[in-house]
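Student: Multiple structures are listed underneath, in C-alpha cells.
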Structure P
Amino acid sequence: MTVEEALASVEELIGYAFEDRALLSKALTHPSAVEGHAVADSYERLEFLGDALLGAIVSISLYTHNPEMDEGDLTRAKTTLVSGEHLSAVADSLGLGPYIILGESEHGTNNRGLRSALENVYEALCGALFLDGGRIELGRFVRRTLLSEPMSPDVFLENSPKSLLQEFAQQHLRQSPVYELVSRVGPPHAPTFTFEVYVGERKLGTGVGASKKEAEKEAAKMALEVLQEEISE
C-alpha cells in the first residue's frame with residue numbers, strides 16, 4: 001500500500017477528506033519515526049492542540065445536553081470521556097492502529113506503547129481536522145466517534161482515580177492532592193514518567209507510566225488504597 005493509499009484509507013475511516021494531507025500524515029506519525037527532524041514533523045504539536053479543543057467540545061456538549069448534571073457530575077463525565085484509556089479504545093475501534101507511522105525503535109514493543117500512540121493520534125487528528133476543516137468538521141468527528149451515545153449517569157460511574165482521590169481528600173482531609181514529577185527517563189519518543197502524589201505534607205502514592213497522565217493515575221490509585229484502608233480502620 002502506498003502512502004497516498006494509506007492516507008485515503010484513514011480519510012475513509014474518519015469520514016473526512018483533507019485538503020492538506022500533510023496534516024493528516026503528521027497526525028499519524030509517531031515521534032520515533034522522525035527522530036532528528038523538526039518537532040512539527042510528528043503528531044506532538046497537533047496532539048497538544050487537539051487535546052485542548054477536544055476538552056472544550058466535550059465540555060460544551062455535556063453542559064448543553066445534560067442540564068440535570070451538577071459541576072461534579074460534569075467533571076467526572078468529561079474526565080471519563082477524554083481519558084487516555086477511552087480515547088485509545090475509540091481510536092482502536094476506528095481501525096487507526098495499522099496506519100500509525102512508527103520508527104524502528106517502536107516496532108515489536110508491547111501493547112502498552114500502542115495504546116498510548118492510539119490516544120495521541122486521536123488527539124492529533126482532532127488538531128489536524130480543526131486546522132484543515134475548521135470547528136464544524138472537528139465537531140462532526142468528535143460527535144460521531146466520541147459523543148455518539150446519549151449522555152447518562154453511567155458515563156461517569158467509572159470515575160478516574162484522580163477524580164475519586166480529589167473528592168475523597170476534600171471530603172475527609174479538607175485538602176486537595178498535589179502531583180509532583182519525580183523523574184522522566186528513556187528516549188524522547190518513549191519516556192517513562194514517575195509521579196508522587198501528596199495530600200498536605202504527606203506522600204500517599206507513587207505511580208509510573210508511559211505518559212504523565214498514566215503515571216498520575218497510578219499514583220492516585222495507590223493513594224486511594226492507603227486512605228480508604230485508614231478510614232475503614
Structure Q
Amino acid sequence: MMNTSPDALPIDETAAPERYRSLSWPAILSLAVGMFSILTVFHPVFWAVPLLAAALGWYALRQIQSAPGEYTGEAFAWGGIAAAAALGLLGFGIYHYVETHSIPAGYTPVTFDDLQSATEIIPPSAYDLEPTSQDREKRIYITGYMYPGRRNIKIREFVLVPTLGHCQFCSRQLKSTEMISVKFTGDLTTDYTDSLVKVGGKFRIDREQVATPLGGLPYQLEADFFQE
C-alpha cells in the first residue's frame with residue numbers, strides 16, 4: 001500500500017520561494033494627493049494638486065513596470081490618476097460655473113478681447129456698450145488687473161489691464177485699447193492688489209483719445225462695482 005502521508009510526498013527543491021514585493025510609495029502618495037484634487041473648486045492655482053497626483057501616479061507605474069518583482073501598487077497609482085482627473089475637473093467646473101454666474105444683475109459681461117479690432121482702433125461693437133438715450137443705465141462687467149500706480153491705499157482711480165505680463169522686463173507692450181481708465185463713483189475706494197479684480201459700471205469711449213491712440217486711453221469706466 002502506497003504511503004500518502006505529508007512526510008512521504010515528494011518535495012520540488014527547484015521551486016523558488018515567493019519574493020516579497022514592496023508597495024510603491026509614489027503610488028500611495030498619488031492616491032492621497034489625488035483625493036485633494038477637489039481643491040480646484042477654490043482657484044485655478046490648485047491645479048498643481050491634480051497635476052502632482054498624476055505625475056506621482058505615472059512615476060509609480062513606471063517604477064513598477066521596470067521592476068515588477070520588487071514593487072506592487074498599480075491599483076493605487078491608477079486610483080491616484082483617476083482621482084486627479086475626476087476631482088480636478090469637477091472642482092474646476094464648479095469654480096468656473098460660480099465665476100461665470102456671479103456677475104451682478106444688470107451688467108453685461110465683456111472681455112478685453114471684445115474691445116480689440118485687427119482693422120480699426122475701436123471695434124464697432126465697443127460703441128454699442130456705451131449708455132444711450134434709450135438705456136442710460138447700461139453697464140458692463142469686466143475682469144482684469146490693476147496697473148501699479150503711485151498710490152496703494154484708498155484708490156479711487158486706476159488703469160485696468162488684461163494681464164500683469166507687461167512689466168518693464170517683458171517685451172510685450174500694451175495697446176491703448178488694452179487699458180481702461182477706471183474711476184469709482186460714490187464713496188467706493190480700494191487698495192492696490194495684484195490679484196484678479198472684477199469691475200462693473202458705465203462704459204464710455206473718449207473720442208478725442210481715439211484720435212491719438214498712442215498717447216491716450218480711449219476706454220473709460222465709471223465704476224460702481226468692484227470685487228477682488
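Student: Computing mean projected area of the Cα convex hull in nm², for residues 117-172 alone gives 6.3 for which of P, Q? Could the numbers behind the result be given before it?
Tutor: Details: P: 5.6; Q: 6.3.
Computing mean projected area of the Cα convex hull in nm², for residues 117-172 alone on every structure in P, Q gives 6.3 only for Q.
Student: In addition: Kirkwood radius over Cα pairs in Å was computed and gave 19.0; which structure, P, Q, did it come from? Numbers along the way, then the final one.
Tutor: Working: P: 19.0; Q: 22.4.
Value 19.0 for Kirkwood radius over Cα pairs in Å corresponds to P out of P, Q.
Student: State the single structure among P, Q that was used to calculate distance in nm of label points 7 Å out along Cα→Cβ at positions 29 and 141, giving 4.2.
Tutor: Working: P: 1.7; Q: 4.2.
Considering all the candidates, the number was obtained from Q.
Student: From which structure (P, Q) was helix-only ellipticity at 222 nm (-39500 (n - 2.57) for each DSSP H run of 4 or more, over all residues; to 500) calculated, if the value obtained is -9000? Walk me through the intermediate numbers first.
Tutor: Working: P: -19000; Q: -9000.
Checking each candidate, the match is Q.
Student: Here relative contact order in percent (Cα under 8 Å, 6 or more apart) has been calculated and equals 19, so which of P, Q was it run on? If you can, show how the numbers build up before the last one.
Tutor: Working: P: 19; Q: 15.
Of the options listed, only P reproduces it.
Only the coordinates and a few stated rules stand behind these numbers; no lab work does. Note that the structure is a prediction, hence the values are computed from the model and not measured. Cβ atoms are built from the backbone, for glycine too; each structure is taken alone.
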